[in-house]
1. When helix-only ellipticity at 222 nm (-39500 (n - 2.57) for each DSSP H run of 4 or more, over all residues; to 500) is computed for each of 1, 2, 3, which one produces -24000?
2. So distance in nm of label points 7 Å out along Cα→Cβ at positions 7 and 47, computed for just one structure, reads 2.3; which one of 1, 2, 3 is that?
3. If distance in nm of label points 7 Å out along Cα→Cβ at positions 15 and 55 comes out at 0.8 when worked out from the coordinates, which of 1, 2, 3 was used?
4. Out of 1, 2, 3, which structure matches 95 when volume of the Cα convex hull per residue in Å³ is calculated?
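Values quoted throughout were computed directly from the atomic coordinates according to the rules given, and no laboratory measurement underlies them. None of these values were measured; they are calculated from a predicted model. Cβ atoms are built from the backbone, for glycine too; each structure is taken alone.
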Structure 1
Amino acid sequence: MRVIAKRVRRAFTQLWRGLREWCGDAAYEKYLQCARRESSGRPLTATEFYLEQMNRKYSRPNRCC
């Protein structure tokens, strides 16, 4: 029974990580990992990071209509 519970938990964890990657929720954690590896100054706070992401997303020209 314990083996099955471990497998179910592992599968759920992998599914959850995949879902967070797909929707972009894990972007800040990935940014922090890269910032630690490069160690290029102080990393952005979560708020600064998301503001920068929003500015980058919405500052591009919109080609709709």
Structure 2
Amino acid sequence: MARVLIVLGLILVAAGIAMHLGVKLGQLPGDIVIHRGRSTFYFPIVTCIIVSLILSIVLGFLRR
């Protein structure tokens, strides 16, 4: 459990640093964005799939 928390912490720190430096996370090709009038609907389907794959790989290595 400790390894998982450390890895998740490092991922959050890396994401925080990337956001602070101005790296735009998300909005990949395949994500659904619908603009209607003054409202916007954003569904990050491709981003969710990629994050899920990365987490599955990382947690798979940690379980060994």
Structure 3
Amino acid sequence: MPIHEQLGHAGLTGWREKVADTVAPRAARHGPVDEDQARALVGALFFGLSLYYVISTVVKAVQRR
């Protein structure tokens, strides 16, 4: 498994994994990706959203000083 797929899968724990398990087969049927790639994309999306949230929270905290 390529490193980018491994990184995407690393973000899939708990309810995020359940979302990926639901979305991945549907995405694989309708798109140019297989199920593992779709799961990795969902994991990367959740990771990106988490990163955005943390960075925006830090920026807001710094601006209030």
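1. 1
2. 2
3. Answer for the origin of the read-out: 2.
4. Derived from the structure labelled 3.
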